[in-house]
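Rule-based calculations on the coordinates, nothing more; no lab input. All of these numbers come straight from a predicted model, not from anything done at the bench. Cβ atoms are built from the backbone, for glycine too; each structure is taken alone.
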Structure P
Amino acid sequence: MKITNLKQGVKNPERVNVFVDGMFSFSLDISQVVEFRLKVGMEISEEELAKFKNASDFGKLYQRTLEWVLIRPRSEKEVRDYLARKLRASSEFSEQIINRLIEKKYLDDYKFAKWYVENRFVKKGISKKRLQMELMKKGISKDIIDEVLDVRNDEEEILKIIAKKRNKYADDDKLISYLCRQGFSFELARSLVRSCERD
């Protein structure tokens, strides 16, 4: 078998369509073409063809995952779930993709957790306890969670919520109950609700 043509992709110019014996066979990203040193006229075996097709599948999955990760920061667990559920990637491909994303610094649980804590309900207010639970669900380790939660202060968060929700609740006890359901301690919620006068 012989590579008879290499053509830049139309939909994705970063990919190259590879023709074997005059027929389209597979596509690779430009870096893969360079890595495999593919060129027109190159003779390839069945084993090499299978290897290139495998690399093609990996490249497509990696590209889709990278595009998804670049929309907003993601945790490693979120990417694992995305690969398994949405892309139905094999565990071998999943590991390779995750390792490459980590290596290229697109995937970092610490940076993700820091971003999440700094951006989650900044104006509305959220308890540290709730943030902790949400981060645990996203697969973040306890050590990282403890480190990044320092930027949020429950007292400040409660005051944000009181400012937004005060008029919605007829009496202070209902507002205190709401705050407790959000993960704040009863003592702190009661103290701050009682100290903030109604309009």
Structure Q
Amino acid sequence: MIRISGGINKGRKIKALNTMSTRPTLSRVKTSLFDMLSARIPDAVILDLYSGTGNIGIEALSRGAKSVVFVENNIAQARLIKENLTITNLLEQAEIITLDVFEAIQRLDKNGQKWQKMSFDIIYLAPPFLKGLVWPTIEAIAKSSLLSPCGLLGVEHHKKENVLPVAEGHSANNTLTMTKQRRYGDIVISFYEIRQGCSG
């Protein structure tokens, strides 16, 4: 079980599958993350990639985020996210997409009858460690228009996974620049922002 640490669901527990494929964010890492994001969370529209249990997105909703899109390609995990959203009475503020992350990024970045082009204030990704997914996912986001101007990309990764200071987009308006890193043992969270066109 995972405990929600803040907001309207503070202290409530959500479920996690007993499987090696799931790596919920450690409680101390999550607490530090949301301390840093406290000013950005209220009314934010958030994209939670490699969602797993839904731990990060549900914590954000509990703390006042407007909505969260969860992307998780594992059917059992996606069902668990829905169950956890139901437990916390947050289902109406969420959308769950059961697709590969790269396909989801492409579809969310396009206009269409089924898929509406979206823009996010915060994107968070926590891929499985040491699977070669971290930098390709950052690059895919940089080449999309999913992150809002002045938005924030948070990347949770293993210390052995290299991330570069800049991820070039298809224009200056999409180029991601690393603004800070925080390390917690073997875990690192790298933060990127789009600086071009940001008045804040």
Structure R
Amino acid sequence: MENFLSREELKALGLKECGEDVLIGRHAVLYAPERLSIGNHVRIDDFTVISGWVTLGNYIHISQFCGLYGGDKGIVMEDFSGLSSKCSIYAVSDDYSGASMTNPMVPAQYKPVTVSSPVRICRHAIIGCNSVVLPGVEVAEGTAVGSMSLCRKSTEQWSIYVGIPARKKCERKRDILELEMKFLQEMQYG
């Protein structure tokens, strides 16, 4: 048995969209796969959980033990973005102020306050292992988020962020853009 689902098994999942060269680990969990759109050249490793509205672009890798919780507002990962192992991305969360009960087993009428806002992980953004991105955050183009960071505010383009909460440490090189252009030309004419 292969480590990744076959093309036939992918079709049977009932994904909203599924591009070419998609690899999903046999032990990944996809709640409501009809809300998941996947582009081309995407790999989702084992023990990852994806729920709610999630859109994945092209050339994306989601490593083991990640959680993407899109809820109704959704998570978008743009082309060439990626998540290292054990990242958690939240577009929805319970309210912890005490104004609302918490947990999925409590009926909605007792949970009048929830936190829900879309998350966008832009092109060439990479998020290091054990990091967390909270609702409403945009991880801007070219941003690198260091391991074990907490992103509770949107980032600036082509910057490196680290810490709890994540703070800008320095600028990030843009050499990736030239490499991307060469790569895509080679793929087109190769």
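Things to note:
- Test item: distance in nm of label points 7 Å out along Cα→Cβ at positions 55 and 135 calculated as 4.0, pick one of P, Q, R: P
- Structure from which 27.0 was derived, mean count of other Cβ atoms within 10 Å over residues 47-54, options P, Q, R: Q
- Of the structures P, Q, R, the one that -7000 was derived from, the read-out being helix-only ellipticity at 222 nm (-39500 (n - 2.57) for each DSSP H run of 4 or more, over all residues; to 500): Q
- Computed 1.06 for Cα Rg over 2.2 N^0.38 Å - originating structure among P, Q, R: R
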